[in-house]
Structure 1
Amino acid sequence: MIKKERKIPLKIKKLAALLRRLPTTHSKYREIEGELAKSMAGYRGEQSLDYYLSLLPDQDYLIFHDLRLPHKNYFFQLDILILSASFFLIVEVKNISGLLLFDHTFHQLIRNVNGTEEVFPDPILQVNRQVSQFATWLEQNKSPLMPIESLVVIANSTAFIKSTSNRSGRMRRVIRSTNLQEKIKFFEEVHKSEKLTKKDLRKISSLILKHHTPYNPNILEKFCVLKTDLLKGVHCPKCAFLSMERKRGKWICPHCSYSSKDAHLSSLEDYALLLQPTITNRQLRDFLQLSSGSIANKLLLAINAPHTGTTKGREYHLLIDE
């Protein structure tokens, strides 16, 4: 049973919004573009496991996607957490192409694509650390002691996996997506006795969901982008031209002549993702490049957003999903 569904992470939404709002000539544009591509690859890698996870019996497993839990003064993240009555499983997903060499001497992952090498942190060490952090978190929250297994799943089917040591037991935890169900069956054989009741699992599940804190980075600060660097206006939903013009209750694209009544909604989402979750009439006029305060007021009232303050200084709360 899926207890926490996978959603597009806020980081990806913010990176995409930032690219929409920066000129391609901006000094940080390519760096942000690369970060978005890397984040999307990771997200799609996790998505690729959905079929194999769907093969697990709903009544036996609770599945959580993209968890972020507190640990001391920091947080730790889990791509996939699977709970059962007999064991817990942490799955770290890597969607990396090329020749992947697990270097057990220096604890690193080396990727080779067309002769070009790139070094990544050792995902086996990474998932070991997650096991330790999650075990500590469970103990601090007075949860029963449970066996915690871990896997590194290589989601890219074209990746060629190698290891510097044929004897290393560490590689037993590295599998391809297609082997996930078989590996979970192996863990079932190892951990046959049920240690938790259905009530215990529900309690732990509620605790996990209560403490989950989505990663919500200040994306402008992360890439040293100034607010004044951001492009203003309303993008055309059809050709992406910036900016559309407001005429007779519609947004009209001067480039392709496409018209829309609600093209501004995506711009308000960009505003919430990049700047702040509240907006005033004046701020809306500035960001959407509107000259009329009454039109801005109508747009704000139409979105039916919660608001605070008096009419003149009223702030509307723009809601964005996790």
Structure 2
Amino acid sequence: MSKKSFKLSEISNFLDGELLGEPSKLIFQIHPLIEAKEGSISFIYNKKFTKQLEKTNASAVILQKEFKDFCRKDCIVVEDSHLAYARLTKFFSDDLRKKLSQDYSMNFKNSDDIQVAKNVFIGKDVKIGKGVIINSGCYIGNNVEIGSGTFIHPNVSVYHATILGKNNIIHSNSVLGSDGLGFAKNSDSWEKIEHIGNLELQDNVEIGAACTIDRGSLGSTNLDVGVKLDNQVHIAHNCKIGKNTIIGAKTAIAGSTTIGDQCLIGGGCGIVDNIKIASKVRINPMTYVTKSIEISGVYSGGSVVLEHSKWLKHITIQKKKFDD
């Protein structure tokens, strides 16, 4: 937790906002509206939180013009309060990614700009850029490339020939470049298909904790610039994920599927293999995607929760409608 404090005027200037309140008031931390107290700054970006705004104990609030009339506290008016909140977290952050989680035991290839923690395995012919930090317990396979400024949290496995771009963040227990589900039927058994492709992550990609991204069986699995994955996302072999697409937790994307730029994919989705999803598509949580989506828009699947007996009746009715 940061121990920094800032004047409200400093925060307003940093956010390029309009300050309505006492410039010299000190702010020590950021809190949600409902948890905020004296010395906290909070934020609102959705009208469903207006009641919390009216009752908050925060010393100040970041908001957009539409919420000013609901605010009884000092405030900073900005164009986009959610984006301003994101930027403010950097203002208060201790920037823990500038250092290892523990003392490092070696420098890679005598570079003062690279930090490698204890108990890290690094294979042959590995290329590591300036400013890279690799925390303890990581495995870096042969012929891996890691771009400058990338931060790898503890216990990450990066398989051979994987390429990571610049300024990536990889969270703990993620596995990058593993084999996918590739087998050919051989009588009563399965013949393994060796995955001789690789995985490539472009710049400014963030991978959440315990994600699994498979290498290409042939060719590459590719995550383009700015892709963000939540925790426990699975991306299968030869998938292509477009620029600045963000994917929620526990979503699974089957092999050779292409997803466009600027997509928003909710948690718990299932996306089948060998389909294409256009750019600027939003897929709501728990949706099962079985065919290509060619037009940008918002898509949903599934149904509202019901008692099991009512659910069975609902399914029967829906089946009859489709059969007709």
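Rule-based calculations on the coordinates, nothing more; no lab input. Keep in mind that what you see is a predicted model, and the values were worked out from it rather than measured. Cβ atoms are built from the backbone, for glycine too; each structure is taken alone.
Couple of notes before you dig in:
- If helix-only ellipticity at 222 nm (-39500 (n - 2.57) for each DSSP H run of 4 or more, over all residues; to 500) is computed and equals -10500, the structure in 1, 2: 1
- Looking across 1, 2, the calculation of distance in nm of label points 7 Å out along Cα→Cβ at positions 154 and 290 that yields 4.4 traces back to 2.
- Entry that produces 59 once percent of Cα pairs over 27 Å apart, for residues 138-297 alone is calculated, selected from 1, 2: 1
- Entry that produces 0.95 once FRET efficiency 1/(1 + (r/R0)^6) of positions 58 and 186 (r between Cβ atoms, R0 = 35 Å, to 0.05) is calculated, selected from 1, 2: 1
- Among 1, 2, structure where relative contact order in percent (Cα under 8 Å, 6 or more apart) as derived comes to 7: 2
- Mean count of other Cβ atoms within 10 Å over residues 122-129 from the coordinates reads 15.1; which among 1, 2: 2
- Origin of the value 5.3, where distance in nm of label points 7 Å out along Cα→Cβ at positions 146 and 282 was derived from one of 1, 2: 1
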